Structure P
Amino acid sequence: MRRDELADFLRRRRAAIRPAEVGIAVGPRRRTAGLRREEVAMLAGMSIDYVVRLEQGRSSQPSTQLLGALARALRLSDDERDHLFHLAGHQPPPADGVTRLARAGLIRMLDLLGDTPALVLSDLGEVLAQNRAAILLTGDHTGFTGDQRYVVYRWFTNPTVRAVCPPEEQRHQSRQLVADLRAAAGRRSDDPTIAGLVDRLRAASADFRQLWAEHEVAVRRADRKTLLHPRVGRMVMDCETLVTPDQGQQLLVLTPANAEARERLELLLVLGIEEFPTGTPVQ
């Protein structure tokens, strides 16, 4: 761990980020052009004291999870993120590894979308980042570990996950998840990560085994789904998916499909965050 270089890098990246880039309003009395330490702490979900110690070269070695949070908070590019990991004495996460991070450009798009729910997902359906509106709409999906990280795994192994989807739409959702996973498996035929996921799903779910055997393939780019939200009720949402050129990550944007859904989303944004059942099918 190269503490002095890490401290200098973090200070300079913090100074280079304008508050508006991360959705922070600038008041008339603000003296610094970049982010304050407490703002970085808030965005990264860590204590201000630890941010101070990092920037002063007095911290213990940060974990890879903490470095990922800092990379998102500071809107680091892929190269800058890798540099951050090296300075902290860690190997950068592999392109398709379990510590995969959302691309900096997609994180910035989340910020720009503001009150429009949006998420960044891997091609296997792992939620890598969400904006506030998406958390209010679907719950926070970024804290799962192991196979639970994948929407498709939770859908087929945890019956409570399906409760937010109307019964008449659940079969369609199941088929879409499997067809999308089949497309990813075709692109990554030699990848043990996806092969292992498929094997574990086949062992865990008869429903998945049946749909997988049908060999349907479909990459979803547009869809309409109904969410049964526990606080504001039924919401019909249009889903648009933008895929990166290498098809490794997706930006999923959800917009109200009618006036009723728009009013309920506006109400939800006013109500703010309250306990929400995890596992809502966002993909």
Structure Q
Amino acid sequence: MPRAIWTGSITFGLVTVPVGLYSATEDHSVHFHQYQRGTTDRIRYQRINERTGEEVAFRDIVRGLEENDGQTIIIDPAELDDIAPGRSHSIEVTAFVDLDEIDPIFYQKTYWLAPTKEENGKVYALLAAAMAATNRVAIATFVMRGKQYLCAVRSENGVLSLETLYYADEIREPREQLDFLPEPSELGEDSRELDMARTLIESMGAPWQPEDYRDSHTDRVKQLIEDKRAGNEVVAESAPPEATEVTDLLEALRRSVEARKGGSGSGDDSARAS
């Protein structure tokens, strides 16, 4: 059984449900070490005092913030723990909202929630069933590793999941941050390109089936490792396609639609499972 990375309770109204928090996802990508080029000497990082050049033990490291006037404010990790909100290890529900009201950009990371003891199962099941029946998710806050998180707790098939959320002031406004964004009005609603693009999108419509997709890049990395191990020649992938010129846009769309109608497809299906 996996180990809980956080334990506490969900509280809504006067009801408390002891739960553990578990990772809902796992990383299958290849993780490399770093080596000096031309050798098999590992590169390792050390915590070095920039004044003395000596290594510092982790227990002797504190945090600090340098002010504009050059003064440094030193904060001990224990002081952060003392002021952390929600020290009672509680996921405090403040509201229940419709899931469709939450823009996906707010989602950060998914975890599973499970009862910490068998006798807590009935209250856990009651909360999960009530949330499913009302099609609502719980908006709550909790503290983990010295940081307060905003989160959404939802129910599916009798299991509660917790999605950590970004706060509103952490979401960047794209038109204030990004260059070269076109105005929506630049493309007329009756343009031939728009009609053809709609046709292409509709022809590529499909139900969402996540099991149809796989991490093809990691597959290629693993193949690269096998080729290097066996002393085989490494074959480079083809270069990405050039950007479509505006003058060629309509023709590119037309040919894409024809390819879809012909059954050959025109999209990049390299991420699909074989």
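Just so it is clear, none of the values below were taken in a lab; they were calculated from the coordinates. Source: prediction; values computed, not measured. Cβ atoms are built from the backbone, for glycine too; each structure is taken alone.
With helix-only ellipticity at 222 nm (-39500 (n - 2.57) for each DSSP H run of 4 or more, over all residues; to 500) derived from the coordinates and found to be -13500, which of P, Q does the value describe? It would help to have the intermediate numbers written out before the result.
Values: P: -13500; Q: -7000.
Source structure: P.
Using Kirkwood radius over Cα pairs in Å for the comparison, can you identify which of P, Q gives the largest number? Don't jump to the answer; show the numbers that get you there.
Numbers: P: 20.1; Q: 25.1.
By Kirkwood radius over Cα pairs in Å, the leading structure of P, Q is Q.
Can you rank P, Q by FRET efficiency 1/(1 + (r/R0)^6) of positions 117 and 181 (r between Cβ atoms, R0 = 25 Å, to 0.05) and just name the one with the largest value? Write out the running numbers ahead of the final one.
Working: P: 0.65; Q: 0.00.
The maximum falls on structure P.
Work out the source of 17.5 here, i.e. which of P, Q gives that when mean count of other Cβ atoms within 10 Å over residues 61-68 is computed.
On the way: P: 17.5; Q: 9.1.
So the calculation was done on P.
If you work out distance in nm of label points 7 Å out along Cα→Cβ at positions 149 and 253 for P, Q, which one comes out largest?
Details: P: 2.7; Q: 4.3.
By distance in nm of label points 7 Å out along Cα→Cβ at positions 149 and 253, the leading structure of P, Q is Q.
To which of P, Q does the computed value 0.10 (FRET efficiency 1/(1 + (r/R0)^6) of positions 77 and 221 (r between Cβ atoms, R0 = 25 Å, to 0.05)) belong? Kindly include the intermediate steps, with their values, before the conclusion.
Values: P: 0.45; Q: 0.10.
It must be structure Q, since only it matches.
So mean count of other Cβ atoms within 10 Å over residues 205-212, computed for just one structure, reads 16.2; which one of P, Q is that?
P
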